[in-house]
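So, here's a batch of structures to check.
Rule-based calculations on the coordinates, nothing more; no lab input. The model shown is predicted, which means the values in this text are computed figures rather than measured ones.
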Structure 1
Amino acid sequence: MASDAAAKLAVLIDADNAQPSILDALLAEVAKYGTAHVKRAYGDWTDNHLKGWKEDLLTQSIQPIQQFGYTRGKNATDSALIIDAMDLLYSGRLDGFCIVSSDSDFTRLAGRIRESGLVVYGFGERKTPEPFVAACDKFIYVENLGGKPDGEAPRKQRSAAELKQDTGLVNLLRNAIDAASDDEGWAALGGVGSIISKQRPDFDARSYGYGKLSDLVAATTLFEVERRSAGEGRPKTLHVRNRKKTAKA
């Protein structure tokens with residue numbers, strides 16, 4: 001697998017299930033994981049409900065793929081996207097796929113791509129069914145990108161008290177830190193993030209109002225955070241540790 005910066009990605013958009021308003025933020029997010037060598041959007045472009053896409057497709061150099069809806073109630077767009085994805089997979093030219101949809105119909109596609117050793121990033125709204133979310137290596141909710149498909153306001157930053165009351169979050173962080181820790185309990189934050197992503201593909205600090213995992217961990221006030229030097233000329237790395245419980249007086 002190529003490094004993140006060099007990873008060759010295909011961005012396949014189900015235009016029937018996404019909004020053009022997210023494109024700028026979406027492609028900026030994709031750039032964190034690699035380079036979009038293929039950018040395609042699927043839909044029946046003769047249908048008026050997709051007319052808002054035209055300018056954005058041109059601006060972002062996204063290729064529109066025409067798929068007529070021959071039969072009412074049958075999603076021909078999904079089939080076209082899946083067929084193209086398999087053709088691209090067998091070409092051997094790519095390192096991963098970005099599937100943009102909130103539709104569970106792509107669950108098996110994501111699983112098949114991963115079986116071939118390629119990474120799958122899913123992008124969709126919070127209403128996306130859990131099976132599709134779980135089938136991806138990482139799933140990003142478009143609401144966290146600043147795209148607000150339903151007019152949803154940005155996530156408010158949760159206070160330390162609110163974060164501590166979220167037992168699911170606290171246990172997830174604690175268990176990941178324990179799993180990645182050394183003999184003294186310290187864990188590199190990068191390793192912690194990797195473990196969390198494997199357990200929860202849709203985990204995102206932005207869902208709690210924080211831009212980065214390090215900010216979220218620090219905001220809980222439940223963990224020690226230490227910035228360590230990795231050597232001369234190299235950037236410092238963050239390490240975290242569960243705070244030791246103080247004995248009650």
Structure 2
Amino acid sequence: MSETAARQQRAADCFHDYYTSKGDDRNDPLRNRGVLFQNLAFEKSIVQALERTGVDKHTWKFLDVGCGAGFSLLRLLTYGIEPERLYGIDILENRIALGRKRFPVLNLTHGDATAMQYESGSFDLVMESTLFIQQMDDSISKAIADEMLRVVKPTGHIMLIDWRYSFGRPGYNALSPVRIARLFGVGTRTTVVCRTHGALIPPIGRALSHYMPSLYFPVCKLLPALVGQVTVVLQKKHRGE
């Protein structure tokens with residue numbers, strides 16, 4: 001097996017294990033009351049981050065790397081972005097098949113995010129949602145980050161919707177500011193546009209969402225250190241490649 005094929009297999013195994021262990025309904029608020037306000041907090045941080053990019057809903061093209069079944073792209077669709085501008089790629093063929101069945105208007109591709117087939121500078125905004133927290137292999141993470149930078153336009157934006165803490169839990173690799181700087185060359189290849197706070201760390205956030213939902217956002221405001229999910233927007237430098 002070639003190194004590229006081995007890397008693809010490691011990436012596929014990582015995400016397959018996640019879906020197998022967590023289940024498809026883990027983040028379904030109709031089945032799990034503990035995630036309702038977590039989902040709302042994600043939404044808040046994404047909207048605030050998009051506002052800071054100066055997004056043009058009518059001309060920009062968007063790519064979701066590690067899109068799964070396309071739910072993050074569906075969120076953008078509800079913001080009024082036309083489906084022909086929304087693209088997604090995922091290494092798990094069954095997730096793409098599910099996304100195509102549920103959301104046929106989206107442009108979903110089964111492929112390897114470490115070697116994407118899109119042309120360089122194809123997208124105005126390239127995003128990921130909880131991809132890096134699940135990726136333990138540093139070589140794969142760096143290859144994905146390099147590809148995200150390659151396919152985004154000069155001065156285009158990278159949006160990282162991820163968890164900044166992992167608390168040493170096995171199978172999770174926090175996307176901390178230090179890791180972001182290393183992967184995306186902050187200061188040399190990119191600049192930080194904004195960081196917007198989202199969901200509380202899951203043990204606390206899910207308990208509040210389930211039992212005391214009215215306290216969720218007050219706790220976010222009063223105790224920002226407990227906010228584990230952060231949306232970070234980077235802007236690619238014109239000569240960053």
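Quick look at the values:
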read-out	value
Relative contact order in percent (Cα under 8 Å, 6 or more apart) derived as 15 - corresponding label from 1, 2	1
Test item: Rg and Dmax of the Cα atoms in Å calculated as 17.1, 53, pick one of 1, 2	2
Label whose coordinates, when helix-only ellipticity at 222 nm (-39500 (n - 2.57) for each DSSP H run of 4 or more, over all residues; to 500) is calculated, return -12000 (choices 1, 2)	2
